[in-house]
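Down below are the structures I want you to see.
Just so you know, all these numbers are worked out from the coordinates, no wet-lab data involved. Worth saying up front: this structure is predicted, and the values here are computed from it rather than measured. Cβ atoms are built from the backbone, for glycine too; each structure is taken alone.
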Structure P
Amino acid sequence: MIKNINILVISIANPILVGIYKNNELIETISNDGKTSDILPSIFSSILEKYEIDNISYVNGPGSYMAIKVAYIFLKTLCITKDIVFKSVDGFEFNNNSPIKALGKKYFFKANDDNIIIDFLKEEHTIQDFKLPNNISNIVFYDDTLPNYNLPAI
């Protein structure tokens, strides 16, 4: 069993990405299409057989509300039962601050003041896929792991 492992989960879009890191360096990537509720349990079943996890971080928003909620509940429960440190991170860290799909034809945008706004996609915007970084030493992770839904006012 490989020890001192950090896991990063990006489940707010398809494919779901799970990065396995040792000494902050990416050693394995898991990419899988489908529903978070179907995929995360099977991914972590195989991960737990091979690795001893110290830390799990997940993207807590913005993005698919259901994916965020399911990932939070699953990962928080796993971390509590296995005594693993749990952290969160902003989704814009992993797609070069490009717009993230919201509701219908609207997208989440990160404004210059770091506030998140919801608007329609314009021609000048490009959508970039989410990517796991090769090294996570410069990523800012947060202790507050609650989902950040960024729900628009009704």
Structure Q
Amino acid sequence: MDVRNVRVNDIDDFVRLYSEAYRGLEEYAYRRERDIKRYFKWLLSRDPDGFYLAEINKPVGVIACDANWFSWLENEIVGEIHELFVHPNYRMKGIGSMLVKKAVKYVESRNRETAGLWVGVKNYGAKEFYRRLGFRETATLGKWTRMIKRI
């Protein structure tokens, strides 16, 4: 498996992979292609150095981490994981864990003390996944749960 930084021309792969990964979790996802493309451009504009694509002959996973995010809940600049998804056929193979570890290492290299993310309240599998990686729940707002990890 190769992991590299996302490039502008990865947008179509991102849209396809995002749509497949969020099947069954639509309440937490953008649904229209133009919204997914706008989201991709926003993620790329936030912190391109923290935006990674995992490939096994083709794109299979993405993580977008922003080391310049001010979190009002923690009242500090954190490494925010805005997005993580893995193609359903490639889940449970360590790809997501490897991407999160890469993001946390990136956050640490940027001298941040906290990694944070929001996850769907009813996305129980993802919440357990993040717990196993050392994240803990701190707040719930609407359909989202806040999780952080001190580095």
Practice item. Match the computed value 18 of relative contact order in percent (Cα under 8 Å, 6 or more apart) to one of the structures P, Q, and report its label. Key: Q
Practice item. Rank structures P, Q by FRET efficiency 1/(1 + (r/R0)^6) of positions 60 and 76 (r between Cβ atoms, R0 = 25 Å, to 0.05) and report only the one at the top, that is, the highest. Key: P
Revision key, fill the gap. Matching 0.97 (Cα Rg over 2.2 N^0.38 Å, computed) against labels P, Q points to structure Q
Exercise for review: Tell me which of P, Q gives -10000 when you compute helix-only ellipticity at 222 nm (-39500 (n - 2.57) for each DSSP H run of 4 or more, over all residues; to 500).
Suggested key: Q
